[in-house]
Structure I
Amino acid sequence: MKLRCPWAGDDPLYIAYHDDEWGVPSHDDRHLFEMLNLEGAQAGLSWITILRKRENYRRAFANWNATKIARFGEKDFARLMADAGIVRNRLKIRATIANAQAYLAVRKEFGTFDRYIWQFVVGKSLQNRRRGMGDIPARTAEADAMSRDLKKRGFRFVGPTICYAFMQATGMVDDHLATCFRARK
């Protein structure tokens, strides 16, 4: 039996996310954009709720095509507010559209979103090997810096805690516990 981080629980979707994605460095712009927005959508909710709605989010938000999302208007907003497959929070939906516009500006400035976002960890995944769940912080200095800069650039729902969760999700930070089988890779 594989030892995992306790948060993975016994839900097959959560286990697959833990085993195959969480903590794995991602340099794919579309995936990074997806995860930043999903982490924002998760604010105040459980991550498993968002994971269960992930495919619906992909469908609703043009498979995370930022160029298309940035052009969403009031008709699209109304469609999204009526979509039970996603979290129907008007602030979060508006934030995703604004984030697409900010994301495109960042890509124009830096060439890729990847180049921009990974600068907060100097281009290298931080390997922490924590001993217990209580040792994992909700935020770090790097997440604080990321949050400040994202907000300055017009991103929304990107507080320090959301940014740290995003960093964990995309492998900018590897917080698999030292006892977890993923920590050994």
Structure II
Amino acid sequence: MDTARQADPVRQRAFRDAMGLFPTGVTLVSARGPDGEDQAITANSVTSVSLDPLLLLVCVEHASRLHHVVLAAGRFAVSVLGLDGEPLSRKLALRGHDTEGALAGVPHHRGPHTGALLLDDALATFECATTAAHPGGDHTVLIGEVLAVEMPRPEAEPLVWHRARYTALAAPPDGEDAGATDLTG
């Protein structure tokens, strides 16, 4: 090993800044506990895992109120936020937030497969049954089998998180094809 090129130890701030260069979508992750307690958080650590079976991954911080609820419930839901979802995202990103108060006046309903809260105006929603929970430092990595998918507003612009701030996708230049490319491999 070339000791002259050894890097300084990775610092949390440098790691966060570097990860901030990777734009992600913004979601609401929710669960309803066995006692009927609803909790929801803003999350951008959400991704597809598998098409056969359909699996979705979400990372939930141990310190969040959602953590114990989602583990006890064994089911959760994800609502993909549009640009108009930024105010709700900000409320649900605050530690100690009141989920019921944050959702007051926001159209939502309970998912039939999970009982978790789903946003009526989401771009897409997913209801999942937890198939695995893996320790991941100060988070738990949840793998969920997708039970249901809905797309209430697939045409809406997504809310994006990039460089530690909310943003939108840029429109393609005039004359360029905005068609989708399948990157699932």
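Here relative contact order in percent (Cα under 8 Å, 6 or more apart) was calculated and came to 24; which of the structures I, II was it taken from? Considering all the candidates, the number was obtained from II. -4000 is what came out when helix-only ellipticity at 222 nm (-39500 (n - 2.57) for each DSSP H run of 4 or more, over all residues; to 500) was calculated for one structure; which of I, II is it? The structure behind it is II.
Looking across I, II, the calculation of FRET efficiency 1/(1 + (r/R0)^6) of positions 20 and 76 (r between Cβ atoms, R0 = 25 Å, to 0.05) that yields 0.50 traces back to II. Looking at mean count of other Cβ atoms within 10 Å over residues 92-99 over structures I, II, structure I comes out largest. Suppose you compute Cα extents along the principal axes in Å, for residues 124-163 alone for every structure in I, II: which one lands on 36, 21, 12? The read-out comes from structure I. The maximum of FRET efficiency 1/(1 + (r/R0)^6) of positions 12 and 172 (r between Cβ atoms, R0 = 41 Å, to 0.05) over structures I, II, that is, the highest value, falls on I.
Have a look at I, II and say which one yields 27, 20, 13 for semi-axes √(5λ) of the Cα gyration tensor in Å, as calculated. Traced to structure I.
A short reminder: the numbers here are calculations on the coordinates, not readings from a lab. Nothing here was measured: the structure is a model prediction, and the numbers come from that model. Cβ atoms are built from the backbone, for glycine too; each structure is taken alone.
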